[in-house]
Structure 1
Amino acid sequence: NRQVTYSKRRAGIMKKARELTVLCDAEVSLIMLSSTGKCTEYTSPSVTTKAIYDRYQQALGINLWNSHYERMQDNLNKQKEINRRLRREIRQRMGEQLNELSIEELRGLEQNMESSLKTVRERKYHLITTQTDTYKKKLKNLEETHNNLIRELETAALEDPDMGRGKIEVPDEFSGFVQSACCVEI
C-alpha cells in the first residue's frame, strides 16, 4: 500500500531533517504533500519558513513572489476597470453623464432602458394578475361559505318557526357589531 509506505518514509525523512538541523547546524525547511493532499512540514527551530524561501530565492537569483504579485495586480486593475465601467453605466441609466455619449450610444441606452422597463412592467402585471386571482378565489370561497350559512339558517328556521323571534341578549362589547348587522326576514 502506497499510503503505508509514504507514512514510514515520511517519518524517516522528518528524522533526517531534524538530524541535519542539529548535527550540521543547517537551516532546513521541508514540505511534503501526500497523495491524499495531507501536508507535512518541518522548519528548523532557529529560522522561519519565509526566511528560508527568501534565502532560496537569493541563491537562485529568482523571485517566486513577483509573478504571483504581478498576476494579482493585473487582476486588480481589470476588476477596477470593470467596476468603473459599471458605475458609469449606472450613472447613465440614472440620467447622469449623458453628454459624453454619441447618438448611437444614446439610442442603445434608450433601447436597454425600454427593454428593462418592459421586463419590470411584465413582472408587475404578472404579480397583479396573480394577486387578483388569489383574491377572486378567496372571495369565491367566502361567498360559498356565506351562502352555506344562509342555507343552514333557512333550514333551521323551517325546522323551528319561532327561531329568531325572541329577544337575544348581546354583551355590551358586541353591541356595535349587532347594530350594524342587518336582519333577514325568513
Structure 2
Amino acid sequence: PMNPAPLAVCPIHSQRYQLELPRLEQARLLMAWVGPGSESLGTTYGLDLLATVLTGGRLSRLVHSLRETLGWVMDVDCHYALLQNAGLFTLSAWLDPEALEPVENHIRQAIIQLAQEPISPDELARVQRLMTNSYTFALETPSQLASLYGYYDHLGHLDQAVAYPQSIAGLEADFLQQVAATYLNPDHSLVTTVIPV
C-alpha cells in the first residue's frame, strides 16, 4: 500500500454565507473544507473514501439517515475534488428551508464521528469495494481512459492513474480517522445556505 504523506492542518476558519434567490424550489446547504493537493495523494484518497462513506449509495451514513430514515433531505451528496495545489471537500444537501438547521447539525455530528470513531472493518470493505467498482466501470471507453491519463499526467502523477484501486484498498481505519480529524474539522468549514424567496 501507498505510504500517505504527513498531514498538514488547514488554516481556514469557519465562514458562513446566506443567499436568497427567486425561483428556487428547494433550499440548498453547501459545506466545504480545503484539503491537500496532488503532493499528498494518500491523504486525498482518504478524503475521497470519507466522501463515499458519507454519501456513496443508499447504505452510506448521510443518505441512509437524512434521506431514507428521517426524510429531511431530497438528496445529499459529497465529493473530494483534487487539484494540483489544493483540493476541495464539498457536501451538498437539497432540502426544505425549515430543515436547514437540523440537517446541518446532523451533518456536523456525522463529520465529528468520523474523527472520533474508526470506520468498522465491514463498512470500510464495502466502501473500498464500491470505489473500486466505480473506478473500473468509469474506464470502459477510450475517451474515459484518455481523460484519466490526462488528469493524472496534469497532476504530475501519471503512475498513479492505474494504482488508484490498490491505493484505496491500502487505506486503513486509523489513518482515515486522522484525515477526518485534521481536514474535516467543523471549525474549518465554509457553509453556504441558499434559500428560496
Structure 3
Amino acid sequence: MALHIPVQGVADHAPPGGASHQALLADWLAEASFTLAMSSGFFGFFAHFGTLRALLDHGLSPARFCGSSAGALVAACIASGASINAIEDTLLSLDRSHFWDPSPGLGLLSGQAFRRMLAGLLPTQRVEESRTPLAVSAWQGKSRRTQVLQQGDLVEAVYASCAVPLLFQPARIGGRYYWDGGIADRHGLAATFPG
C-alpha cells in the first residue's frame, strides 16, 4: 500500500526525463522530521492506529507525538515504546472489563480499570521517559483551559486526556482536576512542539 495522498503547496518533483509529478505525502514526510498530532474521537483510536501503522509500514517515524483523548492514548503507546503488535492486540480485545467500574463521584466510572489497562500497556512510567518526545492535552477544571502535560505519571496523564466528563471521574494531578483533552482541543494541536 502506498501513501498516494497529494500534498498541496509542496513543490512538484521532477523525475528523470523531465516529466513532473505531484509530490506524495510519503515523499513530503520523508524529507524532514515531523510531529504527529492525533485528535480526540472517543473510540477513534482505531483510526489513529491505522494511520500510524501505515506511516510505520512506510518507514516514516514521527520525531514527536502529541494528542488529546483517543489521540493521546495512541500517541503515548507508541512514544513510550509499546510494540505495534501489543497495541493492536489490546485495542482489538477491548471489552467492558477494561473500563467499566461504576463508582460514586464526579463521573459514572472511577477510571481505575482503565488505568490498570494503561499500566499494562505502557512500557514507561513517566511522560518525560518516553522514547520519543510526547505531550498530551487535558482540560483543567479550575482554570477552564487546556493544559499540556509533558511531565509526570504517564498513566495519569493519558487517563486525564481520556476522562470524558460525566462518564469518567476526573484525574487529579497536582491537586487539580483534569478531564478529556478533547473538550477544548479536539484536534490535538495544543500540545504541538515548535519546529
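Tabulated results
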{"read-out": "Value -13000, calculated as helix-only ellipticity at 222 nm (-39500 (n - 2.57) for each DSSP H run of 4 or more, over all residues; to 500), assigned to which of 1, 2, 3", "value": "2"}
{"read-out": "Among 1, 2, 3, which structure scores highest (criterion: distance in nm of label points 7 Å out along Cα→Cβ at positions 134 and 158)", "value": "1"}
{"read-out": "Top of 1, 2, 3 by relative contact order in percent (Cα under 8 Å, 6 or more apart), largest first", "value": "2"}
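Bear in mind these aren't lab numbers, they're just calculated from the coordinates by the rules spelled out. A quick note: this is a predicted structure, and the numbers were derived from the prediction, not measured. Cβ atoms are built from the backbone, for glycine too; each structure is taken alone.
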